[in-house]
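> Presented below are the structures under discussion, each in the form of structure tokens.
What follows draws every value from the coordinates through simple rules; no lab data is involved. As the structure is a computational prediction, the values presented were derived from the model and not from experiment. Cβ atoms are built from the backbone, for glycine too; each structure is taken alone.
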Structure P
Amino acid sequence: MTNKFYDHKTFKITEDVTIYTKTQDTNYGFRHMATLFKNSRELKTVKCCYYNRTWESFKYESVIKKLAKESKALTEVEKQQIKSFDNTVEDLKPFKMLNVFMKITDLMNDKPEDLKTKNESKLRMIQATTGKENLTLPDDWESLPEAEKAGRLAKIQNML
């Protein structure tokens with residue numbers, strides 16, 4: 001087994017505080033590692049080990065919060081900034097753009113006879129954003145009435 005690091009990510013918390021994260025496979029699963037830098041000086045590294053997957057609101061959340069808790073070189077304000085840091089906004093950017101494009105499609109195809117075109121366009125946009133292999137359509141998708149497809153696509157759009 002190789003112990004190479006992958007999925008490197010940088011989190012800029014403040015002008016002075018930066019956290020570098022990475023993932024490494026282990027014999028029993030994988031681990032996330034985070035290294036804290038303050039004023040370009042390396043201060044502390046922590047890790048969180050996992051067997052199969054994490055249950056975080058964003059990747060590296062647990063290891064980042066552990067780093068904040070264990071670091072003695074940070075002020076309480078800096079620790080609070082790290083603990084309250086939320087990267088989900090960045091992770092959701094593609095979906096926010098998808099929502100914008102789907103709304104534009106609604107505006108451009110506002111006639112009843114445009115429903116099939118609108119549905120096809122929205123489906124292509126969703127597949128392009130999520131990856132076609134990551135979207136599983138119902139087996140009967142092609143036989144559904146266009147109004148039903150539109151309703152289902154609207155539910156996805158409302159979630160964005």
Structure Q
Amino acid sequence: MPARSTETDIERRLRQVGDHPVAAPVVCVLTRFHLRSPRYLLPSYRNYRQVMQQARQSETPGLLRAAFLVEGPSTWYSLSIWSDTGAIGRFGTNAPSHVDAANRIFERVRYDEDQEPEIWSTKWRLQSVSNNLNWDGFDLRGIVAGMGEGGGHADR
């Protein structure tokens with residue numbers, strides 16, 4: 001008799017090849033920073049690491065995963081994935097170093113001709129996932145499936 005799998009029906013469907021629409025409250029935040037000089041990339045990365053360390057230590061609820069992404073020598077992005085939009089608002093409370101890092105970044109970023117900082121941020125709701133959700137121990141498939149039938153599959 002074969003061993004029983006603890007994988008749910010939703011998790012099995014999400015493993016099938018292709019794109020899978022989901023109805024989950026998961027939100028991705030992408031923020032772009034264009035620095036005045038490449039010399040500011042390393043200090044920005046150090047600040048990012050400090051904020052993420054504090055967020056991990058305080059076990060910030062709702063922060064699922066984050067990454068520091070480099071576009072070029074003077075441009076980087078912060079990508080974070082959240083369980084829902086409400087969790088984003090609690091982040092500053094759990095990681096006060098985020099406020100310090102945000103204040104420091106304004107000394108490093110480029111400003112356009114209107115003296116506006118070259119920083120922008122967007123929030124994206126998770127709409128669909130592929131079957132191959134591998135990312136160093138980050139179980140997005142399990143998170144989406146764990147949100148129940150409504151979170152697991154939008155086209156049923």
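> Using mean projected area of the Cα convex hull in nm², single out the structure from P, Q with the greatest value.
Top value of mean projected area of the Cα convex hull in nm² goes to structure P.
> Out of P, Q, choose the structure whose coordinates give distance in nm of label points 7 Å out along Cα→Cβ at positions 10 and 34 equal to 1.8 when calculated.
Comparing all candidates, it corresponds to P.
> I would also like to ask the following. From P, Q, which structure was Cα extents along the principal axes in Å, for residues 18-73 alone = 34, 22, 15 calculated on? Don't jump to the answer; show the numbers that get you there.
Details: P: 34, 22, 15; Q: 42, 31, 16.
Of the structures listed, the value fits P.
> So, one more: Of the structures labelled P, Q, which one yields 0.05 when FRET efficiency 1/(1 + (r/R0)^6) of positions 82 and 146 (r between Cβ atoms, R0 = 30 Å, to 0.05) is computed from its coordinates?
P
> Taking relative contact order in percent (Cα under 8 Å, 6 or more apart) as the criterion, which structure among P, Q has the greatest value?
Q
> Taking helix-only ellipticity at 222 nm (-39500 (n - 2.57) for each DSSP H run of 4 or more, over all residues; to 500) from the coordinates of each of P, Q, which one would give -11000? Kindly include the intermediate steps, with their values, before the conclusion.
On the way: P: -13000; Q: -11000.
The value was obtained from structure Q.
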